[in-house]
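Scrolling down, you'll hit the structures one after another.
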Structure I
Amino acid sequence: MCAALLLLIQFTFPVCAADFNGNLHAENICVMNTEYSEAVYTKNADKKIAPGPSAKILAGVLAFEHYAGNEEKLVTVTSAALSDIYGGAVINLKEGEQIRAIDLIYAMIVGGASDAANALAIDIAGNVTEFVAMMNRKAREIGATSTVYANPTGLDARGAHTTARDTALIACYARKNQKYMQACNTKTYKIPESETSKARTVYTKNAFLANYSTSKYLYSKAEGMSVGFTDDAGRCVITSASEKAFSFVCVVMGSKDGSGGEMYAYTDAKALIEWALGNFALIKISGTADVIGELPVSLSKQRNYVTVAAKNDVFAFLPKDTDTSKIVRTAEYYEKSLTAPVRRGTEVGELTLALDGKVLGKVPIITKLDAERSASLSLKASIKNAMKSKPFVIAISVIIAITVLFTFVRIFVLMKKANTKK
């Protein structure tokens, strides 16, 4: 949404989830709306699990951020980059080989190359340990507080853990990086030859994007983001999709393949994405034309009350079948009444909108009408107020006291004169 539109319309995040009725195989799932970073479906989303391929999402984003404007830099591959990669995909880097940073990034993101991930980590931070520390700091900044990485490759390692919800938050962050999204949606990437290696072609491992192994999982709505398998993490599919004004990330982890080789992680992810895209919408829950109530106005002959309404239209991201008649609207006013002059658009309170006890949003309440001040009523009110004021009361009391005292003195003097004549 453009900035100008945001000035006129207030958006709130969803607090009510629609029901997903399909059968799911994965152990750990989180479907999250990217605009609000709000989960709309979860299954064991806060259980600590092995990171698996999710680690390369954050490693990839950090690499793009680090090399911004310098992606052509030549990186020298060290022997350390070629260790601790057993069981992972590789592009067969050689010690001493010089390769562009952008080639390493694409090799890691598109092909899941672990040697490329290590080479980038060492070039960026000096060693893998320091780069992992960067990853963990960034994860905490994003809000993924239950995530601890042990390497940039996602290979199983002692002490490494994340959650499906944390991974969804990281995926939402990554989705904002256009270069990362371009890379994770790439089907093939050719690395030019170097002095030590021939040209290499990297192929995506994402069955949503390409049919190098099978076409049964191709899904045109899928956008990246990272897939893979490890013994501890199981089959993992982390993807995203968008439709009209909305987008979602879908994290499916801890999935087991079927006895016939079926990769249920893909069918789970597709079903969840389709469900999310089809079941949520921005629903108008309050409008500027809806009269909330009236506030009494004093000192105006024009009107003795003004109507009030919400300052902005309020939209909440909710299931499409939400019964908006059940939304509870509670108005709280700064004052019980107003004094003229009152100007249209004056903020006089706040409207809270809630559903099933959960707050959907809040919006300022403003007056919808002007109320001009009456000079005669104002004068009468001023006189009345003046008569009630403390100085006025004191002055009248003093006058009365002086009058009484004068009267007593006058009587005393007259009585004294009368006695003297006798």
Structure II
Amino acid sequence: MSTVSRHPDLKGILDTWRAQELLASAPARIDQHRKGNLSIRVTRPDGSPAPDGIRVNIRQKTHAFGFGCAALSLHSHDETAAEAQYQKLFMDAFNFATIMTFWHDIEKEQGKRNTELYLRRAKTLKAAGIRVKGHPLILPGVCPGWVPKDADGGRDAVRDWITYMVRTFRGVVDTWDVTGDIWTADNQKNGIGAWVRKVGRQQVFSDALRWTLAANPNAVTLYNDFALDNAYVDLVRGALLGGDPLHVQGLEAHMDGAGWLLEQLWVHSDTFGKLGRPLHWSEITVNSNDLEAKGPQSDISTRSGEARQAEYADAMYRLLFSHPNVSAICWWNLVDGDWGGNPGGLVRRNLTPKPSYDVIRQLIHEEWNSTTVKRTDHRGEVSARVFAGDYEITVDGSDSGAITVDVTAGKATRRVDVTL
């Protein structure tokens, strides 16, 4: 990969001294933080080493790292062919997905909870081997109108909602953006806002996390926010000091212009990672429009904008994948216009992939894929340094069939024994 920016809009973003330094050193960090050692020993039935030259097939099934996208329009296409194309594009690229679970969409009237579409989306993704996250359980600004507007009534309604959703989706969706943007509750004239004003953000956050774990002890909990500031840091610190079950921090990056400085992404990953919880860059938007366009024209993807988006995506993914504190990267729009009408998707409105889709897929499934074939040495062994994830191993001439193993990143070696 060339680390020199080629698109004129990216000058001053990808070609700064710090950005160049970070990108040049990314491959070494990727090897250090994303790979592990795999050792396979092949023996005869009597326990003696297999002869050298036995073919060992190592196939990577998935990454441990979360490469995700929001499945905003899954099961929402009128035409069967369009739905099939959407699903193919999604499942060919990603191993992690976010589905929308907004309270005001699912329970517009009190007690009438329509989860059918959302469960269908989650089950389709899970059946394809994709991990699913629900977004969100609560957000202060999208509280249904029927929720009582007093603090106690708001609290009770939230507890009932969280408990219902987490139990209903348990086993299909076990990862949740429990809440986010909680600072926006201060001025909300709804039950969540009243509850926050009465007991404070920290208590509301604590209650929501604990209710989630009570409903599903195996749940993975996140806090998600676009305001990456001291208030976020203080909220997370307060939760950890209070023993609250917060597992992951979600950082949003809906970018205006050509994209954020790479060093800005790096500093945020450093800062929030020091709090001691893994990071998901949970909502990423990089547009492919003409930056000079105004009004409706600014929502149109252009060839130049798509080239810029692809170049930025390539650099950003390399950077974030190399950061030891980051455990997932989640693009927001798969398709232009899925959210807010903007051209921030990896796929055009007609469901043809942009260059950015091809770039990201190539990184995940080709450059960062450890599928390989090796042959045993004189000791009947093969070794490989591979990306952390799940693998299927087969050995020619063995009756053992396919063996599935997981490899973790680090210095430890995952050892596998196979008998011919």
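Couple of notes before you dig in:
- Among I, II, structure where Rg and Dmax of the Cα atoms in Å, for residues 123-274 alone as derived comes to 16.0, 45: II
- Source structure of the calculated read-out (mean count of other Cβ atoms within 10 Å over residues 187-194, 18.8) within I, II: II.
- With relative contact order in percent (Cα under 8 Å, 6 or more apart) derived as 16, matching label from I, II: I
- With mean count of other Cβ atoms within 10 Å over residues 51-58 derived as 15.9, matching label from I, II: II
- Ranking I, II by distance in nm of label points 7 Å out along Cα→Cβ at positions 75 and 331, the structure that comes out highest: I
- Origin of the derived value 39, 27, 22 (semi-axes √(5λ) of the Cα gyration tensor in Å; candidates I, II): II
Read-outs: derived from the displayed coordinates by stated rules, not from any lab. Keep in mind that this is a model prediction, so the values were computed, not measured. Cβ atoms are built from the backbone, for glycine too; each structure is taken alone.
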